[in-house]
1. Using relative contact order in percent (Cα under 8 Å, 6 or more apart) for the comparison, can you identify which of P, Q gives the largest number?
2. Once percent of Cα pairs over 18 Å apart, for residues 54-125 alone is calculated for all of P, Q, which comes out largest?
3. Suppose distance in nm of label points 7 Å out along Cα→Cβ at positions 102 and 294 works out to 5.4; of P, Q, which structure was it derived from?
4. One of P, Q was used to calculate helix-only ellipticity at 222 nm (-39500 (n - 2.57) for each DSSP H run of 4 or more, over all residues; to 500), giving -28500; which?
5. Which one of P, Q has mean count of other Cβ atoms within 10 Å over residues 302-309, as calculated from the coordinates, equal to 26.2?
6. Using volume of the Cα convex hull per residue in Å³, for residues 38-213 alone, single out the structure from P, Q with the greatest value.
7. For Rg and Dmax of the Cα atoms in Å, for residues 86-165 alone, the calculated result is 17.2, 50, so let me know which of P, Q that is.
8. Kindly point out which one of P, Q the value 17.9 was derived from, the read-out being mean projected area of the Cα convex hull in nm².
Structure P
Amino acid sequence: MNLGIILNGVTGRMGTNQHLIRSILAIREQGGIQVAPGETIQVDPILTGRNEHKLRELAVKHGVERWTTDLDAALADPHNRVFFDASSTLHRARFVEKAVAAGKAIYCEKPTAVETAEAVRLAQLCREAGVKNGVVQDKLWLPGIRKLKTLIDQGFFGRILSVRGEFGYWVFTGHDADQPIQRPSWNYRKEEGGGIIVDMLCHWRYLVDNVFGPIKSVSCLGATHIPERIDESGQAYACTADDSCYATFELENGIVCQFNSSWDVRVRRDDLLTLNVDGTLGSAVVGLRRCRVQSLGTTPKPVWNPDVPQPIDFYEGWQEVPDATTYDNAFKIQWELFLRHVVLDEPYRFDLMEGAKGVQLAEAGLRSWEERRWIELGELG
């Protein structure tokens, strides 16, 4: 089967690298998705967006034959059965509405909206129209997270007590010519749907829910540490959105999770995302690809004595979890699962209602920050 896929808004960094190059084009280069002996799902992308020059340049560079600035025409083509959106958050609703009206299967980046009510509305719109739909939740398929989940399923930790997540790095402001901007300016403008709380708490919702257990409540503090940055045209602008977030999640099973997320930190840890997981029988330090563990039986006994150099090297005594399989790109894995769902009707639970849960946590985090209190999460949909 040759499946037409509309890729909307993929001229940005994430859309180009993860969705176009490392997912759709990688699937095409491997000969499609094999679903049975001699039977494959072939992908035929068409790039859509507003900027004709960027679309043409991207298409030519990567050998994509189809591109257009006429989204309505792409949606009207019955060959195109899937619509994917990686545009900015504030534009997502109108694109999803168009695609639903055209009867397309919907796949989109997170967050699906800025407000929970809007995210739920889009999920219900897809459900009522009977169109298959999904949201990107890529971190579930990272090698380090997969190793962690295997350890949890095998009982390595005993009873998990707490999780500490550290995410982020220093994002250059653009004030120095030799350190150009790294992220689009809308990320730092609240009025354009920006802010790290809206951006990252969506990730932590599906990650925590699926790996450790459902989140019951949240306490969150945000901050705009850097008040001014340089935009794409070289002009200074005031940052109106939060660039750092300090959140604590209470899970229904009693686990306490603390996640710090920031674009204003310098990294001296194993990876840009690290999780420290502590349980009664063992602990783990998890990155994007690596996972190190220490069991109860190999836990050292430290003695507090600030008057002498620390005699214990706490980096020793941790064991690397080996690669037990070959790990493919996390975005590509989820793309293949969604396309199998579209063509073969295989089960797929990462729909827009699951995406709405991420928006719910982000909105609760913003409310917690504003009201300086814990916020309980309720049921959705």
Structure Q
Amino acid sequence: MSETSISKQSRRVILSGYFFFTGICFASWASRIPDIKLALGLTDAQFGGMLLFLPLGSFLGIPISGSLTARHGSNKMLKIASILYPLALVNIGWAANTTILHLGIALFIFGMIGNLFNVSVNTQAVELAKLFEKSIISSFHGFWSLAGFVGGLVGSYFIAQSLTPLMQFFVILSLGYLFLITTHQHLLHSESNKQSLKKMWTKPTPLMFQFGLIALSNMICEGMMFDWSGVFYQTVVKVPETQRTIGYISFMACMTTGRMFADALINYWGPRKQLMLSGLLVTLGLIIAILYPSIYTSTIGFMLVGFGVSSVIPTIYGSVGKSAEPGQASIALASVSSIGFFGFLIGPPIVGFLSGALGLRWAFLTISILGLVTFIQSYRLKKYL
């Protein structure tokens, strides 16, 4: 194996670690949501309002993140984001011991810096992929999913030890900084991102908007599972405190596993059938969890949802790349991924408001309809899938 090949593979492994880093920061917050909600004594509606600050920060951070990454390069901005993101996570843990206003500000900052991390790390991935003769970006997102699973396990451990979210978040910060110190010099240096990022935020074409609608529907469900699965097990399934993360962990385990096999399934029966099956699994899984809220049936339902959402985004990204105009694949992919990521962030606040008005079971039932949106949209886009 040549030195260049070793260098490419080493950079790929290291960048996978940065995807894992951002994933475990977000998963650490998600795993302690019930504790933070309980510590501040918030109702579902109040907490839903607080969750709205996270997507608001992310949305307002889109032009800032794009401009900074274009001006200074993804290498530098990824390092800065890796310093600030765990600090923002610790700030959330601190807010759990102060006021609801502090929590709202902390979530806003967390969302804004999270967007900077998202833009810079994905730009690094796009640049690194140019050195390979095959697609590697899906594997990076697989590490993000794996981090969600690990973050749930870590959260369960800290809950079992009766340790506060602030203590857990400090541990994540310390480990993250250790990783950054030992790897930052190996990130890819590139000057090619300025022009591409100027084009990245253009208005999506009608076809890309259709793909984006599938991504949006899927990511609303995924965001709900991240932020509300623990609360669902706490208030609907009514499990003991140490078992609140079972639904989240089972969901993440199945989503991660599903992504490992998604390419093989797509090659077997095509992207359209895969997307239609995924939509049905999401709806079926949520309905099972809602109608039969026991620890066993709800866990089975959440597992089906995990398998359902697992392959949607990779499948959509692949279809976007094939359907885009020549030379426009990266721009189209950026548009669709932005629409989907907005769904991931806006989903949890929507569930909070629905729960406050209708109850959490009805909120989950309402979101389950989005699985059918994925099914119908995939059926309609037969020409492009």
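1. Across P, Q, relative contact order in percent (Cα under 8 Å, 6 or more apart) peaks for Q.
2. With respect to percent of Cα pairs over 18 Å apart, for residues 54-125 alone, the highest-scoring structure among P, Q is P.
3. Going label by label, the one that fits is P.
4. This value belongs to structure Q.
5. The value was obtained from structure Q.
6. Largest calculated value belongs to P.
7. Of the options listed, only P reproduces it.
8. Label of the originating structure: Q.
Bear in mind these aren't lab numbers, they're just calculated from the coordinates by the rules spelled out. Treat the numbers as computed from the prediction; the structure is a model and nothing was measured. Cβ atoms are built from the backbone, for glycine too; each structure is taken alone.
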